[in-house]
Structure P
Amino acid sequence: MNHKDAKHFTWDQRLTLERMLKKGFTKAAIASALGKCERSIYYEINRGLCVQQTSEYEFIEVYCPEVAERKYKDFLKDKGRDLKIGKDHALARRLEELVMVQGFAPGAALAEIRNNGEVYDTVICENTLYNYIYRGDVFLHLTPEHLHNKGRRHYAAKSKRQAARSSNGKSIENRPQEVKGRGSFGHWEMDSIMGCKGSKKALLVLTERRTRMGIVMLLEDHTAASVVKAINSLERRFGKLFYKLFKSITVDNGCEFQDFEGIEAAHRRKGKRTIVFFCHPYSAFERGSNENMNRLIRRFFPKGTSFDTVKPEEVRAAERWVNNYPRKLLGWKSAAMLFEKELLSA
């Protein structure tokens, strides 16, 4: 056969594929023998994978023609009509770009398309998109391996030096009810992300509790003085608006937050610019929004990153991505969208 057969695999072809795989033929050789392209061979193998036990009681993944045939017949039975995404190649390419290149989850990718007002021939829901991805034969490049949460890495809790809170520091127990319930705008959580051992610089991460808007700043070092310096720069950046935007900041008991008076003291007016509340020791759950923000930031700066070599523009790019990422928690809106709405009424 001189041309590549675009049709589905026959039963005989599946048996031939199984035999050639057992004999160690390359995917290219199998594709040539069956008149298929290599991508079709990979898709077919993925369709027919099953787990078998060897005589040594080990479990291995092998291609089973029976499994592939059954899945194909089930597909024909359930198909009823053409796939929703059909020949909407523009939508398929856009989804591949959002998930594979920009790191969006499937639901977030669909939300991004809606939020941008993009129009395609096909409209699909999140469950349908997941089904298409896991089928393995709908998209040209997108596979389950591109899903960020698949096999998510769990980072061990960071070893952070805790300090005894000053007797003058306000406990989270004294935080007003409107702050606890996220009903009021302008209340933030703040944390730091340390780099690898030997890394001097660190990240300061602030998260607005109502909108989940994030601010990420590169600190020269992991000290209280650097944190105060960063808050000073925010006051200069936002001017008079700062006092409406930063009504309170909740922090943990890390040593870098012990100069709460420096964090609270205004530089552009008399008195305080914000109020600092301290969480209970070793209670990260009391800053849940901050912890979620940190996880998203870690996509760009994994555990073991040295922030000494990270440029400010890289930090700004990560901040921009997180703030513009549509989240299910926010009704598939982005933090930036909600924050902008709050700013208009601030």
Structure Q
Amino acid sequence: MKDKYKVVGIMSGTSLDGLDFVLVEFFKETKWYFKLISSSTQPYPKKIYEKLKHSSSLHIDDIKILDQFYTIYLSKQISKFLKKNNEHEIDFISSHGHTVLHQPNSGITYQIGNLPILARLINKKVICDFRPKDVKMGGQGAPLVPVGEIKLFHQSDTFINLGGFANITLKNEKKTIAYDICPANLILNSLANKLNKPYDKDGELASKGKLIPELERKLNKLNFFKLKPPKSLGIEWVKENILPVFEIYQKCSINDILYTYTIFIAKKISYELSGRKEALVTGGGAFNSFLIEQIKNRTSCLIRIPEKKVINFKEAIIFAFLGLLRDQNKVNCYSSVTGAKKNHSTGNIFLP
């Protein structure tokens, strides 16, 4: 069995920032280590951004058409990345795809861009579609990154990812647990869009607002926040639960709503960090200095922000690693995290 791999990892998150590409070399000594050789983000063209933004409300037949379209688009972007890096000697491509439906309690999760044709179009081995098997086994299909966090970032035992959703991984002596905490950049970006900004840079917009106590109370009453893990969130849940609450306060200033929601995120995260000594924080929200400040103000846990490339590309790196574990038929999904019947190795393998 190989102890050295060169893999291209690809991630598209709910924040719709674009496609994250990494070229990573993994090597095993007593533990797995990685070297990030190259990385880049390919922003989505407006046409594709709009298609993806509204994809969760499409009929299943239209989603399948979008799946074909997106897979072809993805193949072209992968080919460009490989050419740009003059890379022919990779072991395989490991791709997450883009989530359009995630309703694990109904047995549904659908990531587009994971069709078998992808391997043929790029003439490379592809490992992809990591979530459906876990859902079929009774799991949430999320989060999947904890295996990579534990095996690649050995110095930490607590991880916070501030992406479209905020999620946490807690490594304990007996088992690892991980779960979604609350929507994060998905909401913050959406609110910033109303002020013609792609996102709230450094949390500047939020910092100019003031708290709307009634809004915070209504958010706290949502049932998800009373559930115990394992639990995960999807865009559908946001549309059905968060957006209707915001509609009640649509006459309030966007800055005030942004401030209130930023404080809401900070409080939720600081609560989950109770009793932890140190947390590694990644994802786009790690650049939101106002949000990070609000978290720090509410917890005694040391908040550690890694180098910029790790913040931006941790998920893509980890999905490359999940593909490696799948290639070796090793466990890449913990039942203690997702709630599946047992630990397992998930992902489809397609040959050109």
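Readers should treat all values here as calculations from the given coordinates under stated rules, not as data from a laboratory. Predicted model, so just to flag it, every value in this text is computed and none were measured. Cβ atoms are built from the backbone, for glycine too; each structure is taken alone.
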Checklist outcome for this item: Comparing P, Q on volume of the Cα convex hull per residue in Å³, the highest sits with P
Next on the checklist: Matching task: 132 is the computed value of volume of the Cα convex hull per residue in Å³, for residues 32-103 alone. Pick the structure from P, Q.
Outcome noted: Q
Checklist outcome for this item: From the coordinates of one of P, Q, relative contact order in percent (Cα under 8 Å, 6 or more apart) came out at 14; that one is structure P
Checklist entry - Where is distance in nm of label points 7 Å out along Cα→Cβ at positions 88 and 288 largest, in which of P, Q? => result Q
